[in-house]
Each structure stands twice: as C-alpha cells, then as structure tokens.
Structure 1
Amino acid sequence: MPVSETWLLPDGVADVLPEQAQVIEQLRRRLLESLASRGYELVYTPFIEYVESLSLLNRNTSDLDLVTFKLIDQISGRLLGVRADITPQVARIDAHVRPVEGIARYCYAATVLHTRPQGLSASRAPLQLGAELFGCKGPEADLEMADLMLSLLKQAGFEHQLHLDLGHVGIFRNLARIAGLTDSQEAELTDLYQRKAIPELAEYTQTLNLGQDFYVLGRYGNDLSTLKQQLSAQVLADPTLQQALNVLEQAQAHIQQYWPAINVGVDAAELRGYHYHTGLMFAVYGPNRAVPLAQGGRYDGIGIAFGRERAATGFSCDLYVLAQANPASDTPVMLAPLGKEPDLQAAIEQARQDGFVVIQALNEQDQQSRASQRLVHNGTAWQRQSV
C-alpha cells in the first residue's frame, strides 16, 4: 500500500476537530453535572475485559456479541473483548465490585467500539453517555429514567418535534409463556413483529395456540385500548401480562401529562432488544432521524452472571449525535505579547477571568485569524484593543 494511503481511517471512524471537540466536551460536562445533581454517581470502566463479562453469561446476547471486537490477551491467553456497551460493565460493578444495598444510581460517558455501524452514517466508535438505576422493581424507576433521558435531551438542545416510542417485552413474553410456544416459534413471531408483516402474521398464527391473540398483538399493538378489548379473557386473566399492560399504559399517561410537547407512540409488539430487555422500553427520535437519539429500558437480572441478581433500568445515547444540535463556542480570543512581566501577566489573567481565550503570540502570524482583540501597552498600562 502506498504511504499516502496508510493514514486513512477505517470506515465509521473519524477525527474530532477542535471546534466540534469543544462542543462535545462542554456538553459532556454539562450533562454529567446534571446527572450528578440527581444522585447518579460517575464511574469509569475499562476499555477491554474478558469477553465472558461483556457478553453477560446469563442470557442470549448474540446481538451484542456480533458488534464486539475480540482479541487474545498476550498475558493470560484468554479471549478479550473491546466494550461495545457500557451497561454490562456497570452491572458488574453493582453486582460484584460495589454491591450497594438498596437502590444504586450510576452514570458514565466513554467511547465504545462496534464491529459495524449501528445505523446509517453512525460512528463505529460512539461516545456513549448513559445512566443506570439498580435495585428498584417498580414502574417509578422506569419513569424516573424516562424523565431523566428526556431532560438531558432538552439540555442538549432537542426540545421540538421529538417522538417517544414505548414498548414492553413482557406482553409478548408472557403471551408466549401462556401459549407454551417453542423457541423457534418465538423467534419466528419476533421476526414477523419486527418487520410489521401483518399478512404473514395472520397466516402464521392460524396454527398456534392462542394464535388470534398473537395476531391481535401485532394488529392492535399501537392502540392499548383496542388491544385490551381484543385480547382473549384467558390472556387478560394472567396477572403478569396484565401488569405489563398496566405499566405500558401508565408510562404513556405519564409522558403525555409531564411532557406534553413530545409525541408519544406505543407499540406493544415492539421487540427491539427482546433477549436483553425484560420490561418497559423507550426510544426517542428526532425529526428526519431513523436512529434513536437515546434509548433504554428495563433489564432485570442482568447481574446474575456476576453473582447478584438485581432489578435494573437505564438508558444511553451518543454524545457525538447530541452535539450536532449545539453551536460551536464563540468565546472571544485575545492576543497578548510574549513576556513574564507581572503587569502583563496580571492583565492576561484578568482577561481570562472576563471570558477571553488569551494567547501569547509567538510571532506575527500566531493565531491572528482567531483573535478579535489584543493587549497593547500604552506607555503606562496594558489595555485592550480591537484587531
């Protein structure tokens, strides 16, 4: 390969240049400070771990496994994984490293790495920011997380024309349990629901136990009132399934009451992350965006692989995406001459306290294109002049 081509970056990986890097860093600090003010404690997790930890041994995580880069540890000879999601690492901390009794809240902001982009024009190395809440089974924890996610999006500049999708995997999961479906039948139905293939669903469900209920779920999943009217009495009599419906209904009412500017959609047949989530799920979309701005939901039992089963809910987002709604900083730049004289240093320090970026120019060409003012000596004192 010619030397001129070796500097090219892989697809889905990009440099972040100074103007945008400053926007991202300011946004990261602001959002983490907001999380801290709500009791979410910041954690840093390692970039690589043994692949068993990242894959969550207690559940089917083929989706996560596919996007995880793997390599051999030259010290132990064991297989390592580069983190593709920080949530399993925080679950390990909660379950094994810092087993707090009762409710624990954590937040994080760090780069993850994916083997392939997770959406059109998405980065393979997103800067993932998120929050996790452990130790509360009730819907109040899910609602806190949804409120927190929407609050952070508002702080990031996303206030208008947002759409929130709500789902609950417990509805389908309990319906499958009542009907006694096999794993292959569950997989086939999951695919049909995700593709919204209603004609195929109608045909496939004819041979299933409670097939009409599975069809109703796909046909009326976006209208909870109609869905509850159409489901059979046998299904509605199941307390666990009824609870899942109630949680979804409660979440919809909560968002409509406290976030009236946000368009809320419900899909009881939405099975995104079916093998990962265990309850309420939510995803927020901006106008003309096919990929969520932020998403999350309940994932109880995630810590069992690390020796402690815990109720859990959380959300995450990509700071690179959120930063697109934030303008570049317009902090004024001031030029100052070289020198360590006390009066010059005092004038520079005062200018910085007044909000200027002050550069002591090395020569006449140093950063002049950025400067709007300069420090000059009038014979008795340093004063500011427009460039």
Structure 2
Amino acid sequence: MSFLNKHSFFALIYFFLIAFLGVFLRLYQIVDLPADYKFIVHTHSHVALLGWVYTALTTLIYKLYLGNASIEKKYRILFWCTQITIVGMLLTFPFTGYALFSIIFSTLFLFASYSFVWLFIRYTTKEQKRTNSYRCIHVSLWFMAMSSIGPWALGAIMASAGSGSDLYRNAIYFYLHFQYNGWFVMALFGILIHILEKQGIVLEKKSFNHFFWTINAGAVLTFGISLLWMKPPILIYVISGIGALLQFLAMVILAKQLFLVKKRMKKIGPKLFYRLLKTIGLLFLVKLFLQLLGAFPYFAAVISYNMDFVIGYLHWIFLGVVSLALLVFLDYFKLILLTKESVLIYVIGFILTEGLIFYKGFVVWLKVSLAVDYFWYLVLASVVVLIAIGNIFKDQLRKTTG
C-alpha cells in the first residue's frame, strides 16, 4: 500500500466516524445520551469537512499535480501536521465545544491548509498551469482560503456581538457557502476535467472560459441566499437569483461540451464509473434547482425557519454530490477499492435519509402530523449509511490482505 493509499484510508476513517456520529446524533431524539448535543454537532461538522473531505481532496490533488514534484517529504510532514490538528479537534470538540484547545487546533488547521495552497501554487509546473483542470483546482483552493474569513471573524464577533448575533450566524454561513459551493465543487470539477485531459479530451477553450467564469461568478453571487433569512432588501434576492441562474447556465455550457464527447467518455473507465458520474451530475442539477428555489422570497422564508430543509439540502450536497464523487475519484485513481455492493448500499442509505429528512421538513411546513416512530426510521436509515461505509472499509482490508 502506497503512502497515498494510506492517506486515503485515513480519509475513510473520518468518513466512518462522521457516519457513526450521525447515528449518535439521531439517537438524541429517542434516548437520553451522556453528551452535549451541540458539542457533538461541532465534532460531526468539523470532522466531516476538515477530516473526510479535505483529506480526500488534498490527497487527490497531490497525486494528480504534485506527485512528480519531488516534494514527498514536505507533503508528508504537512499531512501529519494536518492530521494532528484534525485529531485534536476530534478529541476536544465533544467535551468542550468551542473552547481554548478546540479553537487552537482549528486555527492550526487553517495555517496547515494555507501551506497546502502554497505547495500547490509553488510546485505545479508551467505546463500544468496552462490546463483547464489546473484553473479549476487553483480557484477552488482560493475559495477554501477565502472561506476561512468566517472562522477568523468568529472570535471578534463573539467578543463584541455574541454567539447569538446575526453576524455570528452569517460568519458561519459564509464559511459553509464557500466550502460547499467554491472549494468542494470547483475541486471536483477540476479532477473530472483532469481525467478527461489525460484521456485526450480537452474542452474547447472558449466554452470552458464561459463555464469557468459563469460558475464562479454564480458561486460568489449566491452567497446572498445565505443572507435571506434576515429578510434583506429585494436587491439581495435579485442578486441571489442571478447567481443561481448563472450556475445553471454554466452547467448547460459544460453539459453541451461533454455531450459532444459522450462516446469517448464512456471509454475512460468501467461502466460503474460512467453511471456514477451521471448520477452525481443529476444530483448536482437538483442541488442547483433547490438553490434557485431558495432565492424566491416565499421559499426563502419557508427554508429559513425550517431546519430540516436546511439540513436536507446540506446533506444532499455533502453525501450525494461531494462524498459520492470523492469515492468515485478515489476508486478511479486506485487509492481505494469501491465495489458495486458498497455503492448500492450507500445510495440506498442516502435516499432513505434524505427522503426522511425532507419528509419532516414538509410535515413542519404543512403543519401535519409526523409519522409514528419517525425518529427510529431516521436512525435505521443512518445506520444503512454507516454499514455502507463499513463495507467500504472491509473492501480495503480485503485488498491489502488479498
């Protein structure tokens, strides 16, 4: 097992842990648990974004762009320093929430992430910098760095306005928006386009430029959707709607280009790889539709006061788009082994949990009765996701011992 396979395995450990914590959080609605709910939520979210997604994405980016740069020692040192900060958060957030040591580890993680951005910019070659895929990865890393303005602002906001203020909530939304819609999405597009480029499929330059600038402009403008809970001036709704439409337009531009090379795309990997790419694309289109819907005043008001819709939307992106894409790409580059059985169980778990979360959102919205034993069903659905990730673990162990 290469060191990158080991790093991918670390990412999977975090993925399993957040699935376990997800089940644990669901149980709060049924039984009394000897832990602070908010502290576990903080742990769950930090390990999800910084443990699973960050570790998986940076491992892929290193393999694709820096593997031949003769900086393995530097990268390994940075990797283990980063893991110390993540494990530090994992061991402090459940017991203290946002307190001295968890904040120290969170802050150190930010410095580690900036170091990775520097490594990428410093050691990628001039030839790599001319590719479309590089531009996507490059801007994704800048989105990641920009999103950190939110965490940096929290200290000053807590000291002045307090954790219950609008500024505090908006700082968190700023961070989440540019993580989900900037860093994650553009990095995944970059990896996909890199795969195409290595197969000799290069997107037409003019069309790619239109896609690139449109989707990034949309990512910036749609931050306004995160502010709609405050019922801002109508101009913010208009800007948010324009951003959502721009991202739709970007996907139309990209889809048109990919359709022209459809036959060649089918040959770049196994049938499962191509089918999962189409599935992820469909899930991303649903995400864009929900985003556009959220720009309308009526639906913005409904969503703002319905946490089930918010949680369902975030999990749709995290589990359905980002995590599934990461699993597919890690498997494509042989950093993990992904089987049809594991994928099937995972997708079933995803559909069940999303269906139940959105169902409760509609129950609250329409003011009707919730199904008896609903929370037990949600726990069981979350267990299916946990089993799926556990099954992926089993596949890795079988791979190394086989």
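Observations on the structure shown:
- P(r) over Cα pairs in 10 Å bins from 0, in percent from the coordinates reads 4, 21, 33, 29, 10, 1, 0; which among 1, 2: 2
- Each of 1, 2 could give helix-only ellipticity at 222 nm (-39500 (n - 2.57) for each DSSP H run of 4 or more, over all residues; to 500), but the derived value -25000 comes from 2.
- Which of 1, 2 leads on mean count of other Cβ atoms within 10 Å over residues 8-15, largest value: 2
- If you line up 1, 2 by mean count of other Cβ atoms within 10 Å over residues 72-79, the top spot, with the largest value, goes to 2.
- Structure responsible for 21.5, with mean count of other Cβ atoms within 10 Å over residues 280-287 calculated and labels 1, 2 on offer: 1
Values in this text are rule-based calculations from the coordinates and carry no lab data. What you are looking at is a predicted structure, and each value in this text was computed from that prediction instead of being measured. Cβ atoms are built from the backbone, for glycine too; each structure is taken alone.
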